[in-house]
1. Could you tell me which structure in P, Q was used to calculate volume of the Cα convex hull per residue in Å³ as 123?
2. So helix-only ellipticity at 222 nm (-39500 (n - 2.57) for each DSSP H run of 4 or more, over all residues; to 500), computed for just one structure, reads -12500; which one of P, Q is that?
3. Compute relative contact order in percent (Cα under 8 Å, 6 or more apart) for each of P, Q and report the one that scores greatest.
4. One of P, Q was used to calculate mean count of other Cβ atoms within 10 Å over residues 156-163, giving 21.6; which?
5. Using FRET efficiency 1/(1 + (r/R0)^6) of positions 268 and 316 (r between Cβ atoms, R0 = 25 Å, to 0.05), single out the structure from P, Q with the greatest value.
6. Here Rg and Dmax of the Cα atoms in Å, for residues 124-187 alone has been calculated and equals 14.0, 41, so which of P, Q was it run on?
7. Here Kirkwood radius over Cα pairs in Å, for residues 252-339 alone has been calculated and equals 13.8, so which of P, Q was it run on?
8. Quick check for you: by distance in nm of label points 7 Å out along Cα→Cβ at positions 20 and 132, which of P, Q is greatest?
Structure P
Amino acid sequence: MANQHPQELDASGGVGHRPSRLREMSVQLIVDEVAASGSVSQSDLVRVTGLSRATVASVVTDLVTEGRLVLSAGPETVGRGRPPRLLSLGTAAGYVVAIDFGHAHLAVAIADRAGVLLHEENQVLDVDGSSTEVLQTAVDTIRRNAAALPTCQGRPAAVVMGVPGPIDIESGRLRSGTLLPGWVGSNPAEELGRLVGQRVWVENDANLGALGEMAYGAAQGVRDFLYVKVSSGIGAGVVVDGRIYRGSRGTAGEIGHVQVRDDGALCRCGSRGCLETLSSADSALGFLRQAHGEGLTFDDAMAIVRSADPGAVRLFNDMGMAIGKVVAAVCSNLDPQVIVVGGKMVDAEGPLLEGISTAVRRYTQPYVSSQLAVVAGTLGARAGLLGAVAEAVRHAHVR
């Protein structure tokens, strides 16, 4: 029985299974699909979830009564018959909190339970050291912002935090390879949970970037795509059938640590010649400082690229080609509809994106690349934060 699909079991507990667990599974399937689709009919929920009509009807009735889902009339149909009634996420009382950490910033967003942003704050913050003080800063920021919003009293319905590195799927601890060296081995969800007095979910920043672009950006309506984040590190969020694929240990998408040169530079992960050592923002800055001076900042570097400096354009195009070769191997196995490229190094139609697109088409079979779009993300640096909002909304409605 352990391997049975949820629709094979009686969600009322009629075959001796715990009804609460089966109900949770059904609620999660339905809320996930509504969140991914934006709006969906009840009959489509039956089709895509595999749950019985009776189970879907029962769960939907409860969620609508609770305000977690709302029903509205769909578009008029040609011919006879009523337009279908569509389900979407509701705005039941309460709010959610999203937190996004980078190695030098903290971003916090507060949204209602339908994912509408109520407040957003970004601050420069050195988060490379111990996690304790940084997490307390996040808590103080959340409480200050929530206190200023009349609709955000009491505890949030869900809190989701993004961090730049792989997370052990079983323990929730950060693995080596994170951009936050002082956090390796820590359990940020547990630590922040103790500070706020409730459960906190933690997710990899690239996965959240994918969720952000799917909910608010370039991947809206796309169910199979790859989100590639090119920033201080390089990572990918893999979306399969509308859901993040994390792998057996939570490290799916760690393309930044694919070895591309046997004798390359030493990487922070302990290996040599990783993709990150060639094509990340940090490596780009290192290369450009050789020609433009040690005082060059990343904003200066991007300005040089945008001015069409031949050396900088060639560098970014070569970096894109290196990334594209690795991405091409992923695409040959997963066959996504779209590759969305985000992060602070990416400009629409810039040399980095051009290099990635060229390599993907060169190193995949035509039947893979012929209908595969390579596009820049539309959310920029906000993709991870907005992905955390989308994930917090999902958790708020599943609970």
Structure Q
Amino acid sequence: MTARYPPRVVPVLVRHRAVAFALACWSFVLIGWSGLLVPSLAREVEGGFGQTDVGLGLFYFVTSVAYAAGSILGGMATERLGRRLIYALATALLAAGLVAQGLTGGWASFIWYGAVRSAGAGAIDGGGNGLVLDLFAGSRGGRLNLLHLFYSVGALGAPFALAARDLVGLSWQAVVVGSGLVAVPLALALAVTDLADGRARPHLASDGRRSSLMALPLLVLAVAIACYVASEIGVSNWLVRFLAAAPAASATSALGLFWAGLAAGRLVGSRIADRFDHLGLAIAASLGAAVALVGAVVVPSLAASVLLFTLVGFAAGPIYPLIVAVAGERFPGRASAVAGLMVAASVVGSVVYPPLMGVMSVTVGLPTAMAGTAVVAVACAGALAIVARMPAERAAAAS
């Protein structure tokens, strides 16, 4: 699909599909990086603010809600105002939230600024996915995996950078502030780059009805992506705490290896995803991740557990981009809203289960909570299997 460039009031200085995609990749590095800052700093944050796992769970809950709100409201605003304006504003919001988080000294304000940062990140997430759906109709699976590879690169870098920050004498607050400052030039670049308009172009079904975001296949895909993210973020947010018996540097490095696995899985997915049925590949990956998760929780060896968590990341890597690709294929013309809805649905999973793991940690134990991430990964595969049994003709009619 060739990007359409309708007239604009504000001049656009850069008008090239490769540049737009490169900026989207940069933005995904930032949201991946910023999303892993607090999980990587779990021990320092709890100690510095006098919090327990319950307080940390509350932080994850509030920021997850803000992420969902940012994604769905960003998608709705993009359909009306255009992607360039909303994408640039969302990046500025991310920058402001990060800088404020690094400078604040109170727990309540830390949560509030985290919500500001997360709202911007959610809008960026939906905006980037929608951009790829609009620009790369013939290769959505591969391009979305490549886009999310950069998310993984950012998330992978955060734990290792924070683990090594003492070598250069940086406080964790300085890293957070610096992360926000890096987002400022990105916001400026997005403001002068054509990002494919993003306004709604609803297609008509065979019976003449306009496309609807309440169609059954899309709702089931929303359930699937929610389950996937519940599993992925559950592991990511609590892996450092799960490995509490290990030295802090080892536990943080294990989190980095998990995200290295995700990055590797998405790199492979960017090369092979469009050679296979997207739904079938996502189902197989979900089941593979579930099996590796069970092994990682029950194996007695720390080294083996870390290896298995890395394999979990590798198997899970392509799942999210593949689900978004399927949603875009079945609902053309609504890329901004569909992407925003998928991101918001994914956040439902991160709101419901990962924060609950904090409560489970002090009741039934964190190993049981971690094992639950395998259960929701299987639920993801089940939801995808239901969509796979819906003929494409039925999905079109439903839309």
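Here, each number is a calculation from the coordinates, and none is a lab measurement. Fair warning: this is a prediction, and the values are worked out from it, not measured in the lab. Cβ atoms are built from the backbone, for glycine too; each structure is taken alone.
1. On the way: P: 174; Q: 123.
Computed on structure Q.
2. Values: P: -12500; Q: -27000.
Derived from P, not from the others.
3. On the way: P: 15; Q: 28.
For this comparison of relative contact order in percent (Cα under 8 Å, 6 or more apart), the top structure is Q.
4. Details: P: 25.6; Q: 21.6.
Only structure Q yields this read-out.
5. Working: P: 0.70; Q: 1.00.
Structure Q gives the largest value of FRET efficiency 1/(1 + (r/R0)^6) of positions 268 and 316 (r between Cβ atoms, R0 = 25 Å, to 0.05) among P, Q.
6. Details: P: 14.0, 41; Q: 15.5, 48.
Comparing all candidates, it corresponds to P.
7. On the way: P: 14.1; Q: 13.8.
Structure Q accounts for this read-out.
8. Values: P: 3.5; Q: 1.5.
The structure with the largest value is P.
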